[in-house]
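Take a look at the structures below.
Rule-based calculations on the coordinates, nothing more; no lab input. Note that the structure is predicted; figures quoted are calculated from it, not measured. Cβ atoms are built from the backbone, for glycine too; each structure is taken alone.
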Structure I
Amino acid sequence: MAEKIALIVTTIASPNEVLKSLAQGSSLHSWDFIAIGDISSPKDFLLEGCDYYDMNRQMTTGLLTAQICPVRHYARKNIGYLLAIKKGAEIIVETDDDNFPKENFWLKRQRIKNSRFVEDKGWVNVYRYFSDDQIWPRGLPLSCIKKEFQETKIIKQSDCPIQQGLADDNPDVDAIYRLVSTLPVKFKHAKDIALGKEVWSPFNSQNTTWWKETFPLLYLPAYCSFRMTDIWRSFIAQRIAWENGWSVLYHNATVYQERNQHNLMKDFADEIPGYLLNEKIQKILTETEIKSGTKHIPDAMRLCYGRLIEEKIFDVKEMEILEVWLKDLEKLI
């Protein structure tokens, strides 16, 4: 029996060509497609095959997260995750409203993968396994951009319940790359990459697959920069994944992005916390002792966020929303 899949986006746009393509594909493949709006979303949003939640409808879901999560923030995507879980999703796929799905986006997801395996501890630039260009993912510390690249020759079967797909044309790179380098970029087709324990790489929320056991780790922090919310989430998720024997997997592009309009200098300003703090976060999380086992994931999240709050990386208000998220989640799982 096929696993039940839900696709989640957040949008402030009217139904565009990307959303239409996602809705059509979801209907064809029997996926639930949930879109989460915000205060500035159009009042008359209507798209066949899309279960759309405007602000008013979000407030009637009974989810405490909907009541407390800040508006005009990407973290309202958390409401979509909870709604998908409420509907019985066993796999959650997330993307954005400017990522066109390729045909392979709709292929069956496999959690256990035979892939190239990276085991050298520290930061790794996963984009280099799919490109010969000097390109790096948003969230990679700037000090690692010119780090010597070492091809891995290890092929290993791994349990990969968090999987990051790449995006062609306008991939997820930081503002510095966009200001000084050339786009579009197409990644070469290559064998998947799985990361071992204490091998660090950012992953985003633009083309990512999560299996049920990892659902608590979906939580997007609300009291940080918009450009850091999914990146800092990824660091916490990786740290906890290792304690459960899981690898994070990166695979070939299954979407291509026609990027929404951005002010690159504003993006740069919003990314400064990451440029300054990503390595510090890595160190803090590495030193945080957490218990293994899926039943301990909520407490592990509390520990990780607690340490980062102590170091003033997150506002103390983050713990309040995290507790509400975990309370909502406990009722649904």
Structure II
Amino acid sequence: MGIRALGLISLVFLTGASAPNAISYSAHPRAPELLSLLRTEYGFSVGDLERVATTLAEAEQIPKLIESEQQAKEKTLTWDAYRVLHVHEANLKNGRRFMAEQRPWLARAEAQYGVPPEVIAAIMGVETKYGNYTGRNRVLDALATQGFDHPTRSAFFFRELAEFMVLCRDFGFVPGEIKGSYAGAVGAAQFMPSNYRRLAVDFDNDGVKDLWKAPDAIGSIANYLVNYAPARSWQRGLPLVVPAELDSDPAETWPLNAKAQTHRLGDFLRVGLEPAVALPADTPVGLLELTREDGKEYWLALNNFYAVMSYNPRVYYAMAVTQLAQELQRVQQAAR
């Protein structure tokens, strides 16, 4: 970085650090790094940088948000305990109502992206109870706390803090007014700022990508599943999982609950696994093991399961979405 750039950033922080906070993130040792990133990669002007410095001075350090991230339920609960948080009668009832109210948008998303309505609804049901709970934390506080102070994931959240500043500049958001999750995810779709910028769509064509509105959230979720990770892009018409039976416990060398397919189905067929649905032997699959109160159950995860895991890389999360979607599909069919 040149002398002129260093002087510019120092000037910005002398200007922005005057906010009367006991703990000011504008004085954090990594704050100049954030400004430099915004200047060099996103073209922030001097005025933009001054606003960022002032915004950082207004951010609050909230350590409990780091605890919430570290102790997320999909990481710490048993499968049975996690499942009942999302797959229950009230969520099914509300999901059915949501699908009825948003039928045209869900149908359009399926036609355009190939993602079934019940899968989109299930993601919203797990994430925000169909848009009814989008988070109560200031995203500014969440991302500043996680980005500057998280002991193991600060690099990820630091980048999302930068993306949040860009999002606010480009969309006209006031940083201190945006609320979301403890991790900084926003809207009914719960996108992180980088994904908001890259994958949100104006599905209702009103000129605004607004993830707090159901149509845009629906279209954006479908777009996310298709375009977030090309290697595991949603595949139209294919299931997420298939139940499987094993005569005995899997060998210690078998990969369980991985974040991507690990084998072809034929590899598992040769060692005694029996899928409940016939699939070609060359189908890429992963083996899931879920411990229940009455024993273990096994599932073969296909590409679309891992597309959902790109949304949240936890098996319990993706399985909760999968089973809520299955239940929503069942009650929809039963009502016809």
Here distance in nm of label points 7 Å out along Cα→Cβ at positions 205 and 261 was calculated and came to 3.6; which of the structures I, II was it taken from? II
Output the label of whichever structure in I, II has the greatest value of mean count of other Cβ atoms within 10 Å over residues 165-172. I
Figure out for me which of the structures I, II the number 20 belongs to, where relative contact order in percent (Cα under 8 Å, 6 or more apart) was derived from the coordinates. I
From which structure (I, II) was Rg and Dmax of the Cα atoms in Å, for residues 197-244 alone calculated, if the value obtained is 10.6, 29? I
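29, 51, 19, 1 is what came out when P(r) over Cα pairs in 20 Å bins from 0, in percent was calculated for one structure; which of I, II is it?
On the way: I: 33, 63, 5; II: 29, 51, 19, 1.
Computed on structure II.
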Re mean count of other Cβ atoms within 10 Å over residues 77-84: value 25.5 computed from one entry in I, II; matching entry is structure I
Calculated from one of I, II, helix-only ellipticity at 222 nm (-39500 (n - 2.57) for each DSSP H run of 4 or more, over all residues; to 500) reads -10000, and the structure in question is I
